[in-house]
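K.L.:
Dropping the structures in below, format is structure tokens.
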Structure I
Amino acid sequence: MRLTNSIRNNIVDSIMNDVPTEDFQTQFEKLVHKESYKQLPEQIKKIYDNPELRKYLGGSTVRCFNSGLGSIRTLNSEFDESKIRISMDAIAQRNNIQKEDRRRIKNQILIALDSVSTIKAARDLMPEFDKYFPKPNQVMKYPIANNIVSDLKSMGWTDRKTAKKES
């Protein structure tokens, strides 16, 4: 079977989906919220601790630039991020290293798969990844095509072949 670009990309995506990742966004959020709470005056902590009153508190936004991490809303507008800047930068650095490592290994897999033109040759080249390759005579199903058909049907589209058979 020919190793097409879509099959090649499916193989790479499947391999990469099995590589664990660390959730640095959640770590960043926990760090900011913990420090933000520490910085609240005691009277405001009492308000924050009451879920019904919490919504009335304002805040500010903290960003971890050049990290790919989203911005975080703090609990108070007077938040001083200097107390956790070193920790924030460490999280951002680890996030960037993880992204770069994933990009690098993904490219290495693609380069290896680009060197062959059939699934059999890819299987011979990379036997450790056999579970990611389509089996011989396996019909490839692409979920995007299934999603398009179901979306069209939900909008009232009917398949002409099916409509003729039902008539």
Structure II
Amino acid sequence: MSKNNQQARERFDSLLSTYQKICILLLFPPLMTTFSCFVGLFAPNYQMTLAMAFAFGVKQFAGEQGALIALIASLGVTAASVPLTIFGAKGKLWCYVLGMALIFADTVYLGFLFGSYETMRFVITMIIHVAFLGAYVVGLVFYLRADKYLKLHSKEILSQRKRK
């Protein structure tokens, strides 16, 4: 095995590994939301700063059972995020992009809820949303770089795989 083949394989593995680690972040917003909704069941005045906007909106507008309905909805979103994360990490780009789109849609919805939040909580929640979106964009860049690198160096990477 030549040194170039080994370097190409190591570079590709590094790009792919970084992308896969970032994919795990698709689970964080729904898990944080589920946690916030669970706390909201027992603390009625809890403002759900760590929650996704959809859960906050449900809690605000659903009346007395809002916290329970928000918890059920957040469990559903978490359950949907698990396969998106798994398949996204395995290279199904559409799953990763769909997860990004859901968080983006939630961020846009958050903008419409501005009047429902206290200003500082709104700012904190928006910063959290934007940070996750930024991390997802970085993950997408790593995916595209790994894909491009694989196309450019496919002979070296695949020849090393056949020898193993």
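Read-outs throughout are calculated quantities, based only on the coordinates presented, and are distinct from any laboratory measurement. Worth saying up front: this structure is predicted, and the values here are computed from it rather than measured. Cβ atoms are built from the backbone, for glycine too; each structure is taken alone.
K.L.:
Check the numbers for volume of the Cα convex hull per residue in Å³ across I, II and tell me which is largest. Don't skip to the answer; put the middle values down first.
P.N.:
On the way: I: 203; II: 110.
Largest one: structure I.
K.L.:
Another question about this same structure. Could you tell me which structure in I, II was used to calculate FRET efficiency 1/(1 + (r/R0)^6) of positions 12 and 124 (r between Cβ atoms, R0 = 35 Å, to 0.05) as 0.35? Walk me through the numbers on the way to the answer.
P.N.:
Working: I: 1.00; II: 0.35.
Source structure for this number: II.
K.L.:
With mean count of other Cβ atoms within 10 Å over residues 68-75 coming out at 17.2, pick the structure among I, II it was computed from. All intermediate terms of the calculation are to be shown ahead of the outcome.
P.N.:
Values: I: 17.2; II: 20.0.
Working through the options, I get structure I.
K.L.:
Where is mean count of other Cβ atoms within 10 Å over residues 20-27 largest, in which of I, II?
P.N.:
On the way: I: 12.8; II: 18.4.
Max of mean count of other Cβ atoms within 10 Å over residues 20-27: II.
K.L.:
One of I, II was used to compute distance in nm of label points 7 Å out along Cα→Cβ at positions 28 and 148, and the result was 2.5. Which label is that?
P.N.:
II
K.L.:
While we're looking at this one, here's another question. When Cα extents along the principal axes in Å, for residues 4-83 alone is calculated, the result is 64, 20, 16; to which of the structures I, II does this value belong?
P.N.:
Working: I: 63, 29, 17; II: 64, 20, 16.
Among I, II, the structure yielding 64, 20, 16 for Cα extents along the principal axes in Å, for residues 4-83 alone is II.
K.L.:
Once relative contact order in percent (Cα under 8 Å, 6 or more apart) is calculated for all of I, II, which comes out largest? Let's see the in-between values first.
P.N.:
Numbers: I: 27; II: 35.
Once relative contact order in percent (Cα under 8 Å, 6 or more apart) is worked out for each structure, II has the highest.
K.L.:
Starting from the value -18000: which structure in I, II was helix-only ellipticity at 222 nm (-39500 (n - 2.57) for each DSSP H run of 4 or more, over all residues; to 500) calculated from? Let's see the in-between values first.
P.N.:
Numbers: I: -18000; II: -27500.
Answer for the origin of the read-out: I.
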